[in-house]
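What follows is a set of structures to go through.
Read-outs: derived from the displayed coordinates by stated rules, not from any lab. For clarity, every value in this text was computed on a predicted model and none was experimentally measured. Cβ atoms are built from the backbone, for glycine too; each structure is taken alone.
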Structure 1
Amino acid sequence: MTPIVTGFFDDATNTISYVVQDPEGRACAIVDSVLDFDYASGRTDTKSADAVIAFVKEHDLDVQWLLETHVHADHLSAAPYLQEALGGKIGIGDRIQVVQDTFGKVFNEGTEFQRDGSQFDQLFHDGDSFHIGQMRADVLHTPGHTPACLTYVIGDAAFVGDTLFMPDFGTARCDFPGGSSSDLYDSVQRILALPDETRIFVGHDYKAPGREEFAWETTVGEQKARNVHVGGGAPKETFIEMRDKRDASLAMPKLIIPSLQVNMRAGQMPPADEDGHVFLKVPVNGL
């Protein structure tokens with residue numbers, strides 16, 4: 001089955017959110033939504049999520065799933081906001097528990113912060129399958145960028161999150177806590193083992209040098225042939241050396257501190273204090 005896929009590009013974070021429709025019905029899923037956040041002022045906005053809501057309502061779609069490929073470190077999830085407006089279950093990989101344990105300590109969350117993934121409606125395991133209307137979706141555990149990364153294979157489309165970028169940009173960084181360039185290489189090989197004609201939808205695009213337009217759709221065949229990090233059968237040892245060296249030169253994402261605190265809670269803000277005020281923590285020298 002070939003789902004209808006509509007991408008929504010967020011200029012502030014270079015994130016692409018997707019609405020994935022059953023071509024034979026009204027059912028759909030939303031993948032990797034964005035809640036706008038201005039770090040300087042500490043203010044949120046729903047402009048990006050509202051564009052998705054308007055699209056869903058215009059096409060009279062039935063949202064069944066709000067899918068997260070991983071705990072994002074570069075944008076906040078709008079899943080709870082979308083769920084309130086449109087319905088659907090919030091799903092993520094079962095290894096979220098590892099991420100929650102790691103960053104629960106980084107942010108000194110205390111025992112009141114549950115580290116069992118219970119903030120999400122569904123925890124997916126490698127090999128699980130589920131349906132969006134008549135479309136079957138299969139779950140691949142593809143760690144490396146984070147321990148909990150998933151790829152959702154829905155019909156002939158694969159939503160890979162940050163594991164792969166467009167062929168001219170390569171692959172994701174692996175230097176966050178729990179990341180692994182060795183695991184990422186193995187995960188990429190799982191994705192590249194899908195049929196060559198499988199459409200790949202990436203989680204971000206930064207417009208590689210020489211390319212004028214943003215892009216977010218490619219294929220397994222194109223990735224195998226042209227990906228600048230793993231294409232042409234690049235050996236694992238060479239990839240690990242390249243990835244680790246490159247990661248050591250990268251700055252942290254500007255929204256990593258608020259993103260992790262919110263996204264490990266399924267898009268919810270930390271609990272308010274007794275006066276109803278919400279605060280985010282900044283761990284000094286903690287990342």
Structure 2
Amino acid sequence: MKNITNKFLTTVSIAAIIVISFNGCKEVGPEINLTETDYITYLETPEAASQKIILLEDFTGAACPNCPDGHIAIADVIDANPGKVVAIAEYNYFGDPLYGDQIFVTDEAYSLDEYLLGPVTGWPAIFIDRKDFGGDDYLAELPENVAPFSDEQLSLSSPVNLYVENTYDAATRLLTTHVTIKYTDDVTATNNLSIALTESGIIAAQIDDNVGGEVPDYEHNHMLRKMLTYYAGDALPEENIAGRVYEFEYTYTLNDDWNADNMHVVAFVHNAETDNKEVLQVAEVEVVE
């Protein structure tokens with residue numbers, strides 16, 4: 001079947017310039033998406049559905065004394081379900097950074113809190129496939145709810161198969177990510193694609209109530225470094241029926257102080273409705289394979 005190439009430009013209203021204060025309350029304006037993203041789309045015979053992978057997003061911070069409880073809960077679920085769970089630690093705690101040379105917060109993490117998934121009422125705030133388990137439009141869960149709600153999501157099927165291929169040039173630090181999305185069933189909700197770069201094994205200070213204070217050599221994992229898409233995702237605007245395929249490609253030059261050997265690309269397809277942001281499928285692939 002002939003491929004059809006499309007271009008889309010997501011338009012948003014002009015927003016306030018982002019202003020962040022680490023000494024008190026934060027005032028954050030949403031990121032403005034003025035980038036044009038090319039994709040290829042076509043129809044083919046639908047594939048059989050692959051295993052459902054779930055996404056755990058953790059609003060966290062190095063200066064947050066309760067946040068290690070969230071890290072532990074997420075690590076336990078990952079250990080109990082190898083290959084079936086992907087995590088992103090989104091550092092947006094209002095007290096961060098802990099030190100001037102320890103700035104883990106990102107504009108995207110702030111925007112996710114203020115304009116898409118939150119605002120949350122406390123940290124840690126953990127999102128399990130961005131699903132509203134309480135039916136109250138508040139998507140965040142406490143650490144003790146991560147395991148049972150994750151088990152619930154792992155029992156579901158997905159209407160999307162997702163494939164990620166990375167090419168990394170160590171000399172230039174240029175990463176090229178190719179994402180293929182294949183619908184195995186019809187989806188009527190509006191869908192977006194989000195892609196995050198994460199890094200693990202980062203040794204830096206963390207305030208931890210479990211030990212009564214600062215841990216100078218704490219290991220931070222799954223840390224969001226950058227979104228390759230708009231923070232709310234890039235649109236999948238066609239008729240998303242069984243057999244619909246999209247192919248996207250993104251490039252990004254990694255920062256010099258990021259360890260490419262400890263980094264992953266996390267891609268996920270999710271609903272983009274006002275009252276439904278649920279994640280349909282996730283894929284995680286190492287930057288350096």
(request) State the single structure among 1, 2 that was used to calculate relative contact order in percent (Cα under 8 Å, 6 or more apart), giving 22. (result) 2
(request) Kindly point out which one of 1, 2 the value 2.8 was derived from, the read-out being distance in nm of label points 7 Å out along Cα→Cβ at positions 222 and 254. (result) 1
(message) One of 1, 2 was used to compute mean count of other Cβ atoms within 10 Å over residues 206-213, and the result was 9.6. Which label is that?
(response) 1
(message) Taking distance in nm of label points 7 Å out along Cα→Cβ at positions 118 and 238 as the criterion, which structure among 1, 2 has the greatest value?
(response) 1
(request) Identify the structure, out of 1, 2, from whose coordinates helix-only ellipticity at 222 nm (-39500 (n - 2.57) for each DSSP H run of 4 or more, over all residues; to 500) was calculated to give -3000. (result) 2
